[in-house]
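Every number in this text was worked out from the coordinates using simple rules, so none of it is lab data. Note that the structure is predicted; figures quoted are calculated from it, not measured. Cβ atoms are built from the backbone, for glycine too; each structure is taken alone.
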Structure 1
Amino acid sequence: MTGKEFVRFVANGNIDVVQIVLDILSDTGSGYCVIGGLAVNAYAEPVVSLDLDIVVAVEDVEKVNRLAQERGFAIERFQHSVNLSMKGSDLRIQLQMDPRYQSFIPNAETKSVLGYEMKVAGLGDVLQGKIWAYLDKERRKSKRQKDLSDILRLLEGFPDLEESLPQSLRDELNEE
């Protein structure tokens, strides 16, 4: 089973939603980068996730949304994100609109993740995004625990990154 087949199997999908999204980003010429758990998978041993978190250049978001809708995606808008979903797949796609993430796009690198070629945020940016998510006390505790796990996965492969953690997080990790 290939990585792409595995993702489709896990997402209960008969269609390759990840590739469709990547094609939309390419067809619109959009600046973007993948963040979140899938981006962590580019730098650490892969962990299964049904989330695809993407930062799209603010000036490209509307053309991505239009083409996504034309290609069958349902679009749900929130203050700091746009969620895309498609019948036939359980994959959750979130276009992250938080302005802090826009600076990640220029540092993105093309990487192969589970058989897909995609622009992934740089290692330091992926870690920074996970730190922001973990420190956000409004997020569900289960989501924050996954963020902490992703931080630990990155630190296992890149121990020098620990010095870039906020002191409070370093203290918390050293208590365990």
Structure 2
Amino acid sequence: MKFIFLAAAMGVAAGAAFAQEQTDNRVGANTDWSVFEESDPKECFAVSAPTEQVNTRDGNVVTVNRGETRLFVFYRPGEGVQGQVTFTGGYPFAGGSTVTLSIGGTEYQMFTEDEWAWPATPADDARIVTAMKAGASAVLTGVSGRGTTTRDSFSLLGFTASVDDAAARCAS
């Protein structure tokens, strides 16, 4: 549980940094993924925006206002974080809900807090990163606090090069 709350706090801070410095700290781009590097504290991450978003309520497609939606993989050598998968849906998730991440027919559950979702353990992160390296797309499905089901599709073109670059930049 401690890992989950720590991950959420870090994800919020990193997301804010990303929003403020979208181009200032970008050090690489590989097809649909970009690499960012921060220096204080040392942090590197690969990130992508969705290629498709579908929002439904009661089975009907609806238009909703959402903030930035991003899928990240973080490296923080000072904290021992190596390949932490984090997703921000651009809205507060329903309390106690999970986000389902589907890659190549395999599903993974991600826990939520406010607008963020992440796997339960570093071992889960590692399994997901391995699957993302082998996959072509990732689909994240969640439910907002207002009951809207969201389905965000991410291309994995350039993922392996970007995540390997981020890992190398933050190798401890």
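I have 16.4 for mean count of other Cβ atoms within 10 Å over residues 38-45, calculated from one of the structures 1, 2. Which structure is it?
Working: 1: 21.8; 2: 16.4.
Going label by label, the one that fits is 2.
Of the structures labelled 1, 2, one was used to calculate helix-only ellipticity at 222 nm (-39500 (n - 2.57) for each DSSP H run of 4 or more, over all residues; to 500), giving -8000. Name it. It was calculated from structure 2.
Can you tell which of 1, 2 yields 28 when percent of Cα pairs over 26 Å apart is derived from it?
Label of the originating structure: 1.
For the set 1, 2, ranking by relative contact order in percent (Cα under 8 Å, 6 or more apart) places 2 highest. Identify the structure, out of 1, 2, from whose coordinates mean count of other Cβ atoms within 10 Å over residues 30-37 was calculated to give 20.4. Among 1, 2, the structure yielding 20.4 for mean count of other Cβ atoms within 10 Å over residues 30-37 is 2.
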